[in-house]
Structure formats: C-alpha cells, structure tokens
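J.: Each in structure tokens, the structures are laid out below.
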Structure I
Amino acid sequence: MRHLVHEAGLSDRIVVDSAGTGAWHAGEAPDRRSIATADAHGVSLAGQRARQVTDADYFDAHLVLAMDQSNLETLTRRAPSSGVKARLELLMSSPRGEGDDVPDPYYGGDQGFEQVYQMVLRACSVLLEELKGELEA
C-alpha cells in the first residue's frame with residue numbers, strides 16, 4: 001500500500017503503517033520470502049520492522065485494516081471504549097474483495113507469498129481509489 005500511495009504522489013496526504021495484534025516478532029524485519037516477493041515486483045520493504053498495535057493507533061488512524069477475521073475480532077475487542085477515530089475493517093471487505101481472509105503464507109512455499117502479494121495488491125489498488133475519493137470529498 002505504501003508503494004501504491006507513493007506512486008500516486010499521495011505520500012504527503014496518506015500515511016501507511018503496519019502493525020500486528022501480537023508482539024511475537026516486534027522489531028524484526030519481514031520474512032525473507034516477503035522481501036523477495038516484494039523485490040520481484042519493484043517494492044522495497046527496507047526499514048520495515050514489526051510492531052504491535054497500540055491504543056494510539058485507534059486514535060491516530062483513519063482506518064485500521066485486518067488481514068483476517070480473527071485479527072479483526074482481536075482489534076475490535078482491544079479497542080478503547082471511547083474516542084476511537086479509526087474505522088476497523090477487513091482488508092478484503094467489499095468492494096476490495098469478497099470478505100475473505102488473507103491467508104498466512106508463512107508455513108507454505110514461496111508461491112503462497114506470491115498469491116498473497118497479488119491478493120493484497122488488488123485490494124490495496126481498490127482501497128487507494130476509495131481513499132482518493134474520500135480526499136476529494
């Protein structure tokens with residue numbers, strides 16, 4: 001998403017961040033297969049490090065997207081009880097997808113990372129158009 005936003009010349013208006021619901025990999029770089037898949041498509045993941053979602057994310061973000069239903073439920077359950085600014089949604093909710101979970105390719109082969117990349121690319125392309133519409137409104 002960050003790459004698409006940059007290509008659209010909107011990095012000064014749309015901030016993209018990434019965080020997980022758990023802290024298992026906090027501070028670590030993405031999986032080597034994610035890096036290789038992104039590199040193959042001209043997308044750099046340099047400098048990206050895992051971090052856990054914080055309460056501030058609910059107040060600072062316009063939109064918090066979950067990759068699957070389980071994480072959406074965790075995000076919803078952990079949300080502060082009042083003053084939350086962020087909308088919580090599945091990345092693959094309509095019109096970006098069919099409401100499917102984005103599968104975790106970690107335990108599969110390299111092809112799973114490519115499939116997830118393509119799935120997320122399609123959803124993020126639609127999301128970018130949604131955000132452009134919101135910026136124009």
Structure II
Amino acid sequence: MRTYYSGPDCVVTSEVFLWRTAPARFAIRDLQDVGIAHHEITRPVPIAAYVAGVALLTAAAYTTVSNAAVLYVVVAIALIVLTTIVALWLRNRPTLLELRGSYCGKRAILYATDDARVFNQVTRALRRAIEEKNEAGDTAAA
C-alpha cells in the first residue's frame with residue numbers, strides 16, 4: 001500500500017481516502033466521478049460596526065469643528081473610508097474548496113477545506129491514487 005498524502009486532516013493511500021476531520025473513509029476502488037466545487041464562505045456584513053463608526057466620527061467632527069462645510073467634508077471622508085474598509089473586508093472572503101464524487105453509487109463530499117495549498121495537495125494525491133487503481137485494473141484485464 002502506497003501513501004500519496006498524509007496530513008493532520010487527511011490521508012490518501014493507494015487503497016483508501018481518509019478524511020479525519022469529518023470523519024469519512026472511502027475505498028479508492030469504489031470512487032467515481034470525482035470533481036471539485038468552490039463555494040464562497042459567507043460572512044455577515046458588519047453594518048452595526050459601519051453605522052457606529054460613522055456616528056463616532058460624526059460626533060468627533062461635530063465637537064471639534066464649528067464650520068458646517070468642514071463638518072460635511074469630514075463626514076464624507078469618514079463614509080468613504082468606512083465604505084472602503086467594508087468593501088475590502090467583503091472582497092477577501094475565503095473560499096470553501098470541496099472534493100465531491102460518487103461512492104458506491106451515492107454522491108458524497110469527500111473532502112473540504114478553505115486552505116488552497118492543502119486542497120491542491122490532497123487533490124493531486126487522490127488523482128494519482130485513482131490513476132494507479134485504473135492502471136492496475138487495465139493490467140489485470142489484459
């Protein structure tokens with residue numbers, strides 16, 4: 001039995017795919033139609049923090065500035081800065097990466113993580129294990 005990948009949350013050998021976090025165990029010979037799915041992990045928009053920041057900056061500007069025109073400029077700058085922060089926060093949402101496939105005729109999530117590096121290593125290991133299984137099957141049939 002050859003080991004293609006061994007990490008803290010997953011092990012891929014020539015005979016078994018073991019997802020320790022789930023926990024789930026799949027025999028390589030029974031896996032079919034393996035593919036990748038991507039999902040954005042949704043996080044709530046920090047509306048309360050946004051409103052509180054605008055309110056605090058407005059209050060601070062109001063107490064320090066007596067000119068109404070300067071107050072409007074300060075509030076506008078605060079809105080722009082806070083909107084940029086929220087936009088950047090939403091832009092950098094992590095992506096959940098999933099390996100899916102058919103196992104004994106049923107669709108299953110084989111593995112999932114938001115770590116792209118580990119996901120790619122596990123995917124390559126599983127691909128090699130399946131290729132080895134297919135090559136061994138072709139040799140046995142010949």
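No lab work stands behind these numbers, since they all come straight from the coordinates. All values derive from a computational prediction rather than experimental measurement. Cβ atoms are built from the backbone, for glycine too; each structure is taken alone.
J.: In terms of distance in nm of label points 7 Å out along Cα→Cβ at positions 33 and 49, which of structures I, II is highest?
T.: II
J.: Consider the structures I, II: one of them gives -17000 for helix-only ellipticity at 222 nm (-39500 (n - 2.57) for each DSSP H run of 4 or more, over all residues; to 500) as calculated from the coordinates. Say which.
T.: That value comes from structure II.
J.: In terms of distance in nm of label points 7 Å out along Cα→Cβ at positions 89 and 121, which of structures I, II is highest? Could you put the intermediate results ahead of the total?
T.: Details: I: 2.2; II: 3.2.
Comparing I, II by distance in nm of label points 7 Å out along Cα→Cβ at positions 89 and 121, the maximum is at II.
J.: A further question follows. Out of I, II, which structure matches 2.0 when distance in nm of label points 7 Å out along Cα→Cβ at positions 17 and 105 is calculated?
T.: The correct label is II.
J.: With relative contact order in percent (Cα under 8 Å, 6 or more apart) coming out at 29, pick the structure among I, II it was computed from.
T.: This figure was derived from II.
J.: Let me ask something else about it. Who wins on volume of the Cα convex hull per residue in Å³ among I, II, i.e. which is largest?
T.: II
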